[in-house]
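Input: structures, listed below.
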Structure P
Amino acid sequence: MSHRAPRRRLLPLLALGATVALTPGLVGATASAAPRPHTAPATDRPGTAGTAPAPPDRFTRQTPDWHRCGADTPAAYQCATLKVPLDHRAPGGATLDLAISRIEAGDPERRRGVLLSNPGGPGGVGLDLPLYFAEQMPEAVTDRYDLIGFDPRGVGASSPVNCGLTESERQWPRNYRPFDRNVAWARTVADKCREKAGATLAHLTTRNTARDMDILRAVLGEKKISYFGVSYGTALGAVYAQLFPGRADRFVLDSAVDPKLMWRDMFRVWAPEVEPAFRRWARWTAAHAGRYDLGRTPAEVRATFWGLVERADRDPIVVGDAKLTGADVRAVLRREFFTVRGAAELVGVLRDAAAGKPVPEFPTPPEIPDNGVSALWAVVCGDAASPRDPGRYLRDSVRDAARYPLFGDFASNITPCAFWDAPVEPLTRVDNEVGTLILQNEWDSQTPLSAARGMHRALKGSRMVTVDEGEGHGVAYGMAAGPANRCAQDTATSYLVTGRLPGKDVTCRATPGTGRGEAAHPVFG
């Protein structure tokens with residue numbers, strides 16, 4: 001994603017997403033308590049909070065060849081490439097490139113250390129995040145930290161994986177009907193990735209990316225790192241904190257994944273979560289009937305939407321070059337219902353298009369490149385095992401389509417993971433006391449509030465900032481589709497500057513309908 005238009009990169013389709021002015025104030029306690037102590041280092045075993053064995057000196061003692069990243073970028077924005085083990089369990093073998101970047105702290109006298117970051121995905125590139133955060137973060141932060149970016153292994157400039165997928169094969173989520181066609185799609189994607197990436201594929205995991213981060217920490221000469229992760233980046237940060245608790249300094253996780261749901265259950269949670277968002281949208285839209293004219297009661301608004309779905313199933317609605325079936329309408333609006341104004345505007349466009357009226361071009365997400373989708377499946381399928389029986393997905397899809405009519409038939413559908421080689425390591429179980437700040441909107445389409453609460457439970461030393469009535473995916477420092485919530489962002493800034501977590505969880509406030517519609521990323525953004 002280009003940080004001239006950052007949301008287009010931060011949110012692909014699911015993109016799990018890409019593939020998100022009041023006087024600031026806290027409702028609840030202000031920052032006062034220090035983070036809880038880290039757990040003592042243990043070993044690199046799944047489910048333990050411990051420090052992994054140190055990689056060989058040939059990795060940790062590399063000297064980055066820092067150079068200007070490009071002729072059209074600022075001289076302060078520097079890039080380099082490191083080598084990391086393909087398989088961290090056998091570091092004497094093959095290696096991968098890790099593309100890294102930095103903008104040094106603005107005030108050397110106040111410098112605290114390094115702030116790594118990840119924009120989401122899986123599959124999102126992060127090399128240019130220092131440029132973006134240098135503009136979005138206040139000087140109180142940028143003066144104290146070297147801003148460090150990197151493309152995760154398999155992504156962007158870091159030994160990218162490309163499965164050679166066609167445009168059609170890159171499309172996801174998918175309606176499960178016809179199911180045989182979906183099975184063929186899932187098998188084809190898995191086969192193509194296996195053929196193109198070979199032995200590399202099994203090692204493009206969140207766990208190994210966290211290990212790469214620790215090599216980067218050592219190369220930079222730091223005892224600890226601070227971190228800002230968004231969406232999928234929250235899972236990466238949590239896994240790092242699990243493996244290296246004594247090396248995690250100030251961690252901010254914006255729009256959090258539930259680590260216990262990685263990954264199929266994170267997809268499936270979209271179906272039950274959109275139902276209350278849809279009901280909320282109907283109430284809000286009915287209250288603004290004078291503007292949108294979609295119905296004067298919530299029941300009338302809901303009937304308008306479902307009427308459009310039925311019409312599109314009979315006769316696709318033409319908007320520009322697109323012909324939208326009822327399933328297409330539901331897939332597009334699933335995200336938008338979490339930002340009530342955006343959904344009302346889009347449903348109005350569909351209503352007018354169905355009536356043959358001229359309408360503006362329908363917004364479509366940017367095409368996700370092959371590397372972004374290939375890396376997405378490599379991480380999702382490599383992190384955790386998925387059911388192998390196609391019949392399991394069919395039964396789940398049929399049941400969830402009845403339970404959750406808006407999106408159940410998408411969320412439980414088969415994925416390439418059903419035909420992927422088994423993961424070489426178990427999923428990392430997150431359960432530790434590392435001090436962390438979690439930022440979360442109440443109405444987030446990609447990583448819903450329930451997921452953030454799951455992360456909060458797993459990170460027992462964490463504090464959580466919930467934006468009551470906050471809409472969209474992403475909260476602070478330009479990650480949101482609309483303006484940042486100042487209360488939440490100021491809390492994050494205070495923590496990054498002082499190291500003090502709030503004494504208890506914090507509730508901030510937002511006004512429904514003030515955010516723009518969702519942008520799109522491959523999965524979580």
Structure Q
Amino acid sequence: MPATRSKPRNVLFVIIDQLRADCLSGALAQHVALPNIRKFMQEAVSFSRHFSVTNPCGPSRASILTGQYAMNHRSVRNGTPLRHDTPNIATEMRKAGYLPMLFGYTDTAQDPRVFDANDPALRTYEYLMHGFHEMTEMRMEMSYPWRSHLLRRGYTFDDYWDIYRPVSPDGGAPGLNDPALYAAEDSDTAFLTDSFLGKMAGYHQDSWFAHLTYIRPHPPLVAPAPYNDMYDPASLPLPVRLETAGQEAAMHPFFGPALQAGTLASFVEGFPDLEPTDDAVRTLRAVYLGLATEVDHHIGRVIQFLKDSGQYDNTMLVLTADHGEMLGDRHAWGKMSVYDAAYHTPLIIRLPDNQAHAGAELTEITESIDIAPTILDWIGQDIPDAMDGRSLLPLLRGEQPADWRQYSFSELDFSDPVAPTRWQQDLGTSASDSCLGILRDDRFTLVEFAADLPPLLFDRAGQGELEDVSRRPEYAADLARLTRQMLRHRMQNADHMLSMMSVTPDGVKRQPRHAPKTV
């Protein structure tokens with residue numbers, strides 16, 4: 001642990017998997033109870049225009065924890081290795097004397113160049129990122145500690161994935177929103193929280209860094225009672241969408257494969273023939289919101305622990321999600337999309353001694369790559385030049401940097417180098433050009449493809465994402481301007497791991513990447 005200080009400086013970094021931003025502010029906010037997170041927002045600073053820079057889980061977390069765009073770390077799919085020498089929040093916190101404690105998962109595929117081919121680390125994309133100290137293993141496809149907990153508690157199941165099937169209370173055929181086989185006190189969310197609270201109690205006299213990552217409300221969509229039917233499906237709004245899935249697919253060649261790749265039936269175990277009727281859609285949206293409320297309950301327990309142990313005012317607390325979720329919007333499910341619902345996430349940060357800005361909601365554009373630099377900046381550790389993100393400390397303290405970004409940038413890779421994806425099969429694209437970039441400014445969203453596919457352009461001053469205006473002549477100048485901006489962005493943010501250094505007769509000289517500009 002860090003050298004003894006007069007006052008500990010702790011960091012708790014919490015990620016909720018697949019939580020949409022509009023659960024806290026937007027279309028779904030009035031339909032879901034998240035009292036603990038909402039109370040925390042009044043004690044912290046919230047960022048209302050925060051976006052993941054890439055999807056799905058593994059790539060998104062690689063960007064969050066390394067502070068890099070996907071175009072630089074290149075761990076662009078679940079299972080794509082991350083270079084072993086990539087700086088990340090854990091390696092840099094160690095330099096500051098912290099033990100980076102992991103409660104949960106990072107979904108990091110390991111670099112095969114530094115492991116023997118028989119090493120178990122090369123058998124799962126859910127391994128932990130280099131530098132972290134695993135306190136509690138809690139993964140979606142493995143989760144042996146939780147599985148063992150359930151068995152010790154007397155639950156029986158023939159196959160691990162049976163855990164995620166709804167169970168009828170009367171022994172009949174299960175319904176979509178029937179409860180999980182386990183009670184709420186034994187859920188994966190409860191198990192992880194119990195482990196965190198039990199293991200962190202002894203660290204109260206030291207400065208510590210903990211990364212706590214909740215799987216829920218990630219699918220499969222099943223919840224323990226009472227969260228499974230906490231919300232009446234009939235009371236929920238239907239998703240935002242065109243009238244038919246066919247109309248969505250006709251909008252652009254990308255969307256046909258996207259709708260086939262992420263179906264309603266794939267979001268719940270035991271219903272392989274599930275059709276996307278309005279009732280089924282509303283029911284699974286209700287289960288999703290119930291899982292979000294369950295996570296909120298346990299977030300409340302964590303915050304209360306910090307307060308009861310006298311550590312709340314010594315702890316920087318960061319709460320975010322790795323990415324969003326379509327949840328039926330545009331007839332789509334999951335996060336392999338170009339729409340904001342798949343990338344727009346909450347970001348809430350509380351700094352000790354920042355009460356003057358408590359409750360502030362900022363509209364500056366922020367990106368998931370900003371979190372790691374912000375944490376390092378707060379503890380006084382140098383930010384590696386490899387990190388593309390910017391520290392949010394000035395914004396958190398009420399300052400407005402003159403050069404703050406005017407747009408956000410996200411990427412998505414929709415290929416598989418081993419088994420070609422639906423996109424590759426239907427569009428005839430390769431593993432190298434099955435990818436896209438998304439640039440969002442105050443008015444427009446541009447989606448550009450590496451393959452020979454037409455762009456998409458959405459105008460929020462018009463119908464937004466419901467209409468592609470890229471082919472309309474009056475938008476030609478905007479399309480050209482935004483395309484040039486995306487090109488400039490990629491050029492300006494090419495890998496900087498060593499590019500800010502120079503080897504000279506006097507040794508290595510370095511100019512920090514985000515140093516103030518000189519006249």
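Quick note: the coordinates plus some simple rules give every number you see, no bench work behind them. Note that this is a predicted model, so its numbers are computed, not measured. Cβ atoms are built from the backbone, for glycine too; each structure is taken alone.
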Comparing mean count of other Cβ atoms within 10 Å over residues 221-228 across structures P, Q, the largest value goes to Q
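One of P, Q was used to compute Rg and Dmax of the Cα atoms in Å, and the answer was 22.4, 68. Which one was it? Intermediate results must be reported in sequence, preceding the final value.
Working: P: 22.4, 68; Q: 22.6, 80.
Label of the source structure: P.
Could you figure out which one of P, Q the value 28.1 for mean count of other Cβ atoms within 10 Å over residues 253-260 was computed from?
Numbers: P: 28.1; Q: 20.2.
That value comes from structure P.
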Output 4.3 (distance in nm of label points 7 Å out along Cα→Cβ at positions 141 and 405, calculated) maps, among P, Q, to structure P
Matching 20.5 (mean count of other Cβ atoms within 10 Å over residues 269-276, computed) against labels P, Q points to structure P
Value -7500 of helix-only ellipticity at 222 nm (-39500 (n - 2.57) for each DSSP H run of 4 or more, over all residues; to 500) was derived from the coordinates of, among P, Q, structure Q
Output 3.6 (distance in nm of label points 7 Å out along Cα→Cβ at positions 357 and 421, calculated) maps, among P, Q, to structure Q
